[in-house]
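Please go over the structures that come below.
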Structure I
Amino acid sequence: MPVAVVTGAGQGLGRAIALDLAGRGYLVQVTDIDADAAAKVAAEIGAGATATALDVRDEGACRAVARAAATRAGSLDLWVNNAGVLITGVSWQQDEEARRTMLEINTLGTMNGTVAALEQMIAAGRGHVINMISLAGLVAAPGEVNYAASKHAAIAFTLGTLFDLRRTGIDGVQLSAVCPDGVWTPMLQDKLDDPDAAGSFSGHLLTAEEVAIAVGKLTERPRPLLVLPRWRGVALRLFDLFPGIALRLLPLVMRDARRRQRRYKKKIESGRWP
């Protein structure tokens, strides 16, 4: 059976991904900074699942998890970098601790997990690293600017590393960046009244299960970039291509985002969504 490691899998999207992968026949190693949360998800999955406490900011710990996973069944087949954190606010008003936290977890954590997995996968000649980014990795999201900066770095690292693999003749190892729209997980569940988080509600709010299914399918047919839903990536890229136009449209866009955020709040509180 193939072996998969999922980071930040103690709840939310990571948990959904771990459950979906287990249903696809993977022996899942559930990792999270919260050891108890990881253990609960592993128990929920049942036979074949294991749990490990992991702080993705610790490169040595990531390498140890990768080695243990590879030893378990002879190879490490899949590593999903899902651990992440979102702190909203006006960019220059956020303190260094907030900026550092997002960069260390969202960017450095993704790098640490990727490098740890590649150490095993390159030696084996095969494997797949999936990095959960965000649509914020494609656009400078107002109210989530420092988060977006950390995700821009993560997607650059992901795609650039894939290019480096290919230019050095390594063809059997895959890297994928997944950029979903807002996902209804604990990351957003306390932000229904937060105007700085409005951008996360501006499009099609996804469920963790929807994204997990897409990730599962990606393991079967790898590709470098997956945007969910696809049309949102095209629309948001236009903002980066034409920043002057984006600035003029920004007040209208943010008003619409707040309207959608309030609409989702009503639906969620009334039990009509998800």
Structure II
Amino acid sequence: MRRTLSRNESRIVLDLEWRGRKTVSPAEIRSMLRCSDGYARFMAHRLARKGWLERLRPGLYQFIPAERGREAVADTNPLAAGANLVPRYFFSFGTACTHHGLTEQVLSEVYLVTLERRAPRSVRGKRFVFVRVPGTRFFGFTDASVLGTVVKMATPERALLDALDRPLYSGGIGEVSRIVARASTRVSWKDLLALARRFGESALVQRLGYLLEMNRARVPAGVVASLRKLMRPESKVPLGPRGRWGLHGSLSKRWNLIENVPRAVLVGRGR
């Protein structure tokens, strides 16, 4: 239960509520109170103990407004919290696939693409996984509104390619197969091919082409031919991660792909 606020604590809370702020840093508290850094950190710590702030990461707190009730229930939107964990990010993999309706799974983890290496961390019982990419791959996202909060979200096309790239972060290769089947009726093929060219990864288009044909997806004329043109002739890849599925299986000569995952895993769920 929230406890009585001191005069300075009330000033901070009222200022945040009046401005509609969702987060605050000790530096901002220092500016509000015109106090020292140490006192600002002390006030942030006290407000966190009293249920008005919740620490998201070092130097940043989430503000919990009065309308949340006497028990100070924090925001239940995990993406709102995740958006404040790193300065540059976008949600992708299984998180974006769920947002775009490409999967029916609701994953227990939240996946963010970032430019810096960070260890996973938990906030309010939700585990956030940070997937580092080089600056040349920091593209394919846009603003999206999730439960009233605007966050950076991968486009359906980028989410699909990320799922093919790292199935572990999207429910496994079996779920990725079903994501491909659903995505075939929802993505912009023009945008997808443009992103695939920008990625420059033959393995992605090999897996995509194979799964499209295996799922008997209907795609516009010329898409499969365009995917095959993006393949490197010398690239032979396994369908599923070798650490999980090994390297044994038939070779799909059309896609130069090792079929190391049982068909029942790729179809499944009553299909």
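Just so you know, all these numbers are worked out from the coordinates, no wet-lab data involved. Quick caveat, the model's predicted, so the values are computed rather than measured. Cβ atoms are built from the backbone, for glycine too; each structure is taken alone.
Odds and ends about this structure:
- When distance in nm of label points 7 Å out along Cα→Cβ at positions 170 and 202 is calculated for each of structures I, II, structure I comes out greatest.
- Origin of the value 29, 10, 9, where semi-axes √(5λ) of the Cα gyration tensor in Å, for residues 50-121 alone was derived from one of I, II: I
- Once mean projected area of the Cα convex hull in nm² is computed for every structure in I, II, the highest value turns out to be that of II.
- Which entry (I, II) yields the derived value -11000 for helix-only ellipticity at 222 nm (-39500 (n - 2.57) for each DSSP H run of 4 or more, over all residues; to 500): II
- Largest in distance in nm of label points 7 Å out along Cα→Cβ at positions 34 and 82 among the labelled structures I, II is structure II.
- Structure (I, II) behind the derived value 0.05 of FRET efficiency 1/(1 + (r/R0)^6) of positions 18 and 250 (r between Cβ atoms, R0 = 41 Å, to 0.05): II
- Once relative contact order in percent (Cα under 8 Å, 6 or more apart) is evaluated on every structure in I, II, the highest one turns out to be I.
- Looking across I, II, the calculation of FRET efficiency 1/(1 + (r/R0)^6) of positions 58 and 210 (r between Cβ atoms, R0 = 35 Å, to 0.05) that yields 0.65 traces back to I.
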